[in-house]
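Read-outs throughout are calculated quantities, based only on the coordinates presented, and are distinct from any laboratory measurement. Predicted model only: the values in this text are computed from it and were never measured.
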Structure 1
Amino acid sequence: MTEVVPRPLKQEQLPASDEIMEIAPGVLRAQLPISIPGLGHVNMYILEDERGVTLVDPGLPEKSSYEVVKKRLDQVGVPLKRVHSVIVTHSHPDHFGGAHWLQADTGCDIITHEKFRVFWDPSEPPDADIDDVEMRSKPRMPWDAPPWGGPGMEIPWKRRARIAVTRKIPRLLRLPTPTVRLVDAQHFRFARRDWVAVHTPGHTADHLCLFDPEHGLMLCGDHVLPTITPHISGLIRAKDPLNLFFESLDKVAAFGPQVKLALPAHGNVFSDLAGRANEIKEHHVGRLQRLRDACIELGRPATVMDMSTYLFSPRSQGGMADSETFAHLEHLRLTGEMERTESNGQYQYILKD
């Protein structure tokens, strides 16, 4: 019997380290443990200045995670009361979660992009730019059947119940309340330096990077990761999420050698941001070609679930794989290469003649 040798973990999948690393003067990297498939930690950056510290992406909305946030501050000798600001790069729980506790305990500012909003927030407005009426008519629950007709995401029943209750009683969501909402290209000062807000939608609609031109640092959240590619969901409220992501990759790549160090939310700090952004773009261009080839091979209209098997391995199949496949198929439809029809409540795609 052939022994199955596990694949080595990618940087982003490694468990959180207790080590605090100095990235640049006044910029420290700490790691928080997270329990999310495919990820082992989130990088929380600690940026020091004369007022105290700013924290970037302080982990999950769980008490146990918040205890680690406080432990990391103790490790660097910073009292909790010295936290004056929290920056949240985007609206995923492993990034915004600890901000609620910090805001409650310190009264700190919460800094986000102006579009920051979690996907189950009942106050989320419809987006008129989306041409699927079902997608823009009302906020979805994560386990709801998606518009392409496949199964909803598999969510443990305890988490389902928690989300269902908190939608009716929003204060139980423990969401942070942003006090500063940045717009693209806005300048903002913290950590004794000026930063420039860089709106990078794609992974989420509200994704925010921050660039320090003096020292060449780019806080890049999940937008560009060192060894894995961020999930591009077909369910974010945008007409063509993949095209948004491509434009955002081009946007950060255009900074070129101005960026000396990229500070991702998972994995190690790296130097060639433009090169890595272009690699990720080429990865998705290759996936688009795989879908074109699949259409030719099948020779018939195919569902999102059919097409997902051409992009993802059997162990990766499921709601997230289908969602990313849908984003790619919709990109091909919107660029005029594919047609979409509907049969038995399911979208089907085929190459145009």
Structure 2
Amino acid sequence: MSLLAWALLQALAPPAAIPWTPQMRAAASGMADAMAVLAEECARTGFPVDRAVDPNQTCLIGPEHSDLLTSLGQLEAKRTSTTPDVAGLIVHFLTEAGVEKGDRVAVGASGSFPALLLATLSAVGAMEAEPVTILSLGASSFGATRPGFHLEDLYRFLEDRGYVSFPAAGVSVGGEGDVGANLDPEFKAGLVRQLLSADSSGLGPSLLEATGLRANVTERMALYGIPAGPGVSGGLVREGGGGVSAFVNIGGAEANLGVSPRILDVPPGLSTELELPPEDQRGVLFEMASAGVPIIHLLHLRGLSLRYGLPWDPIPLPGPASTPFFDSHRGKGLWFWLLTVTYAISLAAVFTLGGRKEGGHTVR
């Protein structure tokens, strides 16, 4: 009976399909092209690619441990993020958020998911919007953990090859406090010198060194063009914010997520309504929400996979625009509820009629 109910649900009440648009296809193809160029460059320069952890040879999966490591990460999630169709899914999110040609999209990325940064930039570019990107170099396992090719190096590579037309707005060391408090002091000092040198020469983004969550958030919001002043201490905020049409969070940088446990309630993908924590616990994500900016949260890859049909840990990677995306949260129409009620009544009948009288006792 359960198998029959499942089959009928799949046939009569499938999840709502997400049709591929030209912009989604362009984003997926653009990400695939950029990944191919990156893989060729890594092979040409002899850059190490561990085929045991990166069987698709994307050069976007780093080592499990390094001086840039800030937390543990899931290898399967990192490999899933390299699927080119992720860029198409992000176009869908941006479109649902109301982003149009020429709009500014704020991007806050840690080094944990370098492929998601590439996917986001491909999506924003396909929509002819303008990314305003702030990078945080700390990374979880298998992310952009190569000290010789960290997240800012990847961004400059994409910029040099013409895959992104706008320089990054800012960069921080990342890690604890977003200032590298949990990194090796000697390594951190060398990294800061490198970033300062690039900043002063005009070859790199501004180095962000503010300490304390509120100072970090204020500094980033200023770069995005939205002041971070006294805001709402709780409740749902729906008013539109100025200057930025959407905020994309990639990974788990402390300055972006904040320190409130309410971050665990933020679903993967697009959110237009969030319950806000107290102001002193908010990261950029909640500060953007308080200004009415739609949020696209890219951290829980398993959740994205289950809800939207993103292939999980595919080997080899599927070709661009080949994933039949759906939204499982939108597939609950009349047939769904009719079948669900019928199934529940049938189960109740089975348990009721399943008892039989034997010697004056009901045996089930």
Among the shown structures 1, 2, from which was the value 0.97 of Rg/Rh (Cα atoms, Kirkwood Rh) calculated? 1
Identify which of structures 1, 2 gives the largest calculated value of relative contact order in percent (Cα under 8 Å, 6 or more apart). 2
Quick check: -12500 is what I get for helix-only ellipticity at 222 nm (-39500 (n - 2.57) for each DSSP H run of 4 or more, over all residues; to 500), calculated from one of 1, 2. Which structure matches? 2
